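Bear in mind these aren't lab numbers, they're just calculated from the coordinates by the rules spelled out. It should be emphasised that the depicted structure is a prediction, and the values quoted were computed from it without experimental measurement. Cβ atoms are built from the backbone, for glycine too; each structure is taken alone.
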Structure 1
């Protein structure tokens, strides 16, 4: 029996999963064309699920897709970084190729390894997750090395590269000063209303437990399709509030769930957004409690930070919080700061 997933990437055999075929095809088209591209979006936005679905498609097409992560590497020196990077890369490659492990301790050795690997494959698709955690000391050389490989792809095993991350990845990669201005961007949008319906329908079809149509509408209205919140609300509704599969999920159950999320639950999506917002406290107080509209521009560092971390978005040219569940939680979190003498 599958279930609504609230932790880690969705596995279609275990979790209710939107396959997002059109989006996967966009990614495959970029890979087919040998492109280097990025996905940067807030956490719990479905990035990891997306590229794992893309991996399934690519493996069927004869590619060698490999995933590594820079998580926890921010404080490493250059030798430590390349040693760990090389180890992860070769460990994953050995799952698919008869590989003899080599020492990788410098950018030149990394480049040489990919050149030698071409004798076994020219279809390597490398995904680097948490890319913004590359140590500052190696970042420039690493980007220059990847750029050099891109311009002479016929000499290397690396056919396509996907960099995945949040927040500062956008600034690292697409700024005019970046040596990596060869890169494309792939957006991973929140679920549409139709996709939220389709996700819930998987549960309805597999368990026979119906959702009132109003509940589906309210789930979308309060989350705007944010994947982590959609799955979180649905999981709480069916696993905590309405556990009897013969009973429908009603608006009464939804109101109880919404109250729980706003006042009782330590939800990682909401906590992350509130934490990020508190790092820009003065701006958030203005946004939440001042009626003066704020024009949207990523040239403002506060706006750029909050946008990259999923707190705000560009709505008709102005800074707004499009996810109502987030905005309600943020108002609750900042109200005491705005009216300190009322408490």
Structure 2
């Protein structure tokens, strides 16, 4: 019998040339359940593939990023956001000689537990569920338990840590309360998430005629650039320049992923502009309230009629409230609205004002 090459070992050997601070596949803290290693893929590659082939990943294409159920074809969805985060994070990781496979797996999995209707859905579930709700915690629950009929994806500790700790809520970028991921690859994904959403949300707001490029703060545009590609390039190059010295050579016990003060301040200015002029504008809030109503109605209905929940959700928890949260959080925007209508939860006025889903 001809002995097959162990490609995984060759990949692991190549990883030895990465930064001394990079996470190495053969030094992973392991999985929740022990498994035989793959002969072709290193551990983090295997995790990436499992995420891409998961049902939760596929559903991201019909989940809102910021603009709820837009009619246009070119608005960002939760899936395209995820892919943009992955691309930006991989570029940074490759430049800093970090583990690109780990970076990609974290980036692709970071929003798997996000609700329908973006952060609006998350806020409503957090208000209603007595234990509270955070999409990063739900993302971990998805990969640990909900996928594969209760078996989970059995990912490595490093990927699970990156997924759990990527969330920032509304805190200063890289400021107090930013939190910490336990790998540099996870830190890269965390900052790449910010770079991605700030820039694509500007593009979507312009597309929706809420703002124009000329409305962007001059102080930020002067530093970062006027156009989408210029701003991303400035941010990414600055992150690489700032982080280079502490990640390439083992000269410090505290390697950091960050931005220069000038670019950081400009990025913060853009983010605050988005909150003031986009996220909190009247038209956006009007659509958001419709979405809130749908999530509230679904939550109340299924807690009173647990027998209407799909049978597979009984596998994951004995607590009805948790099963309801799992079910709603996994819904796409279209499915949530369609379910509310099929259950006759929406009154005639709400149906007339229904979200215009494609």
Which of 1, 2 leads on percent of Cα pairs over 20 Å apart, for residues 161-328 alone, largest value: 2
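Could you tell me which structure in 1, 2 was used to calculate distance in nm of label points 7 Å out along Cα→Cβ at positions 57 and 105 as 1.2?
Source structure: 2.
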Read-out FRET efficiency 1/(1 + (r/R0)^6) of positions 73 and 145 (r between Cβ atoms, R0 = 25 Å, to 0.05), computed value 0.95, structure in 1, 2: 1
Structure with the greatest value (metric FRET efficiency 1/(1 + (r/R0)^6) of positions 89 and 281 (r between Cβ atoms, R0 = 41 Å, to 0.05), set 1, 2): 2
